[in-house]
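Enquirer: What follows is a set of structures to go through.
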Structure I
Amino acid sequence: MISGKTTLIAHLGYPTESFKAPMIYNPWFDSKGIDAVVMPIGVRPEDYVAAIASIRKFTNLRGALVTMPHKVTTLGLMDEITPTAAIAGACNAILVRPDGTLLGDQFDGAGFVRGVERKGFALKGRKVLVSGNGGVGCAIAASLAAAGVAEMALFDSNTVSSEALAGRLRQHYPQLIVSVGSNDPAGSS
């Protein structure tokens, strides 16, 4: 039962018909006895900046999950972002702090890393290949770097995307050895 004490978590995007998070989180909250609820909230792109400004003022809103088409836009609207969000170039989670400041994070890659580790593969010190350096690929690369891989090869048909991701990874994880490959017959760096 939702009450005045219930912690609210918005699920922001547009359109809302395909949102799955409320169907995943709300039963889990209920099974754990957590007084929280994820609510789908449709926000058109032209209204998104104003909507984010508004959430700073809500006293019972803990944060938001963010989905398309707002993940990239969200990055520039935060007061602070995590290294994972900076590397991924997008935010899919917003924490509203008690003072109204917003922290943006990105957890798309964290689930991938957890899945790999649950299968018994230790990532720390390993060499990995990330094929596809778009939205989710960037998030996975960021989470792999945070997990302590030693070397990462990036491949994408768009070499510019791979080079940009490599630069962000090197900035946040200077000890990480990053190489970029392409399907260009002239080679890779």
Structure II
Amino acid sequence: MNFEEKTLKENVIFEGKIITLHVDDIELPDGSRAIREVVEHSGGVCVAAMTEEKELYFVRQYRYPYKKILLELPAGKLEKGEDPLKAGIRELEEECGVVADEVISMGTVYPTVAYCSEVIHLFAAKGLKSTRQHLDEGEFLSVEKIPLADAVKMVMNGEISDSKTVALVLKIDNLVKENKF
């Protein structure tokens, strides 16, 4: 069976700096009509930067939608048309003051598939060297290093709940266990 839905009309409701919201009229595979609410987002990157001692760089920052401070791997928004690898390298240095000798792709995640177009590109980095942190205007965060084994425990017991961080911590742990990183 064909599961594709056909857009009949896209109705833009809001265009902001980070998102665009539209409510679309669609046709379902059986020919009936429905509405889809979609948040368009340019996407993002997330980087698991691992030290020689098998520690990962994390950031703590206040996340307004949840009204709390979250523990996350360094991450950031893609500018329209920006290369994800270059964005990951940029975000790691901006947020943590670190550059890497090696950065590899760890795939992508779709954080909210029901209504948001955001795609987050995941990377692993090693061969780290300290540079200088240079946060964006209005960005406030603290940096800490956590042993990979502890980070996995924190994911599994719910202390880390950010979806991109959960996925990437588990992926890099698997790579390390397989002696591939």
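Values quoted throughout were computed directly from the atomic coordinates according to the rules given, and no laboratory measurement underlies them. Here the structure is a predicted model, which is why all the values come from computation and not from measurement. Cβ atoms are built from the backbone, for glycine too; each structure is taken alone.
Enquirer: By the measure mean count of other Cβ atoms within 10 Å over residues 51-58, tell me the structure among I, II with the highest figure. Intermediate values should be presented prior to the final figure.
Expert: Working: I: 14.4; II: 17.0.
The structure with the largest value is II.
Enquirer: For mean count of other Cβ atoms within 10 Å over residues 11-18, find whichever of I, II sits highest and give me its label.
Expert: Details: I: 15.6; II: 9.0.
Ranking I, II on mean count of other Cβ atoms within 10 Å over residues 11-18, first place is I.
Enquirer: Can you say which of I, II returns 1.04 when Rg/Rh (Cα atoms, Kirkwood Rh), for residues 91-170 alone is computed? If you can, show how the numbers build up before the last one.
Expert: On the way: I: 1.04; II: 0.98.
The correct label is I.
Enquirer: So if we calculate distance in nm of label points 7 Å out along Cα→Cβ at positions 35 and 163 for every structure here (I, II), which label has the highest result? Let's see the in-between values first.
Expert: Numbers: I: 5.5; II: 2.3.
Largest one: structure I.
Enquirer: Next question. Using the calculated result -10500 for helix-only ellipticity at 222 nm (-39500 (n - 2.57) for each DSSP H run of 4 or more, over all residues; to 500), pick out the matching structure from I, II. If you can, show how the numbers build up before the last one.
Expert: Numbers: I: -10500; II: -6500.
Answer by label: I.
Enquirer: Comparing distance in nm of label points 7 Å out along Cα→Cβ at positions 67 and 147 across structures I, II, which is largest?
Expert: Working: I: 2.4; II: 3.7.
When distance in nm of label points 7 Å out along Cα→Cβ at positions 67 and 147 is computed for each of I, II, structure II gives the biggest number.
Enquirer: As an exercise: FRET efficiency 1/(1 + (r/R0)^6) of positions 59 and 131 (r between Cβ atoms, R0 = 41 Å, to 0.05), calculated from one structure in I, II, equals 0.40. Which structure is it?
Expert: Numbers: I: 0.40; II: 1.00.
It was calculated from structure I.
Enquirer: Can you say which of I, II returns 21 when relative contact order in percent (Cα under 8 Å, 6 or more apart) is computed? Write down the numbers at each step before the final one.
Expert: Details: I: 15; II: 21.
Attributed to the structure labelled II.
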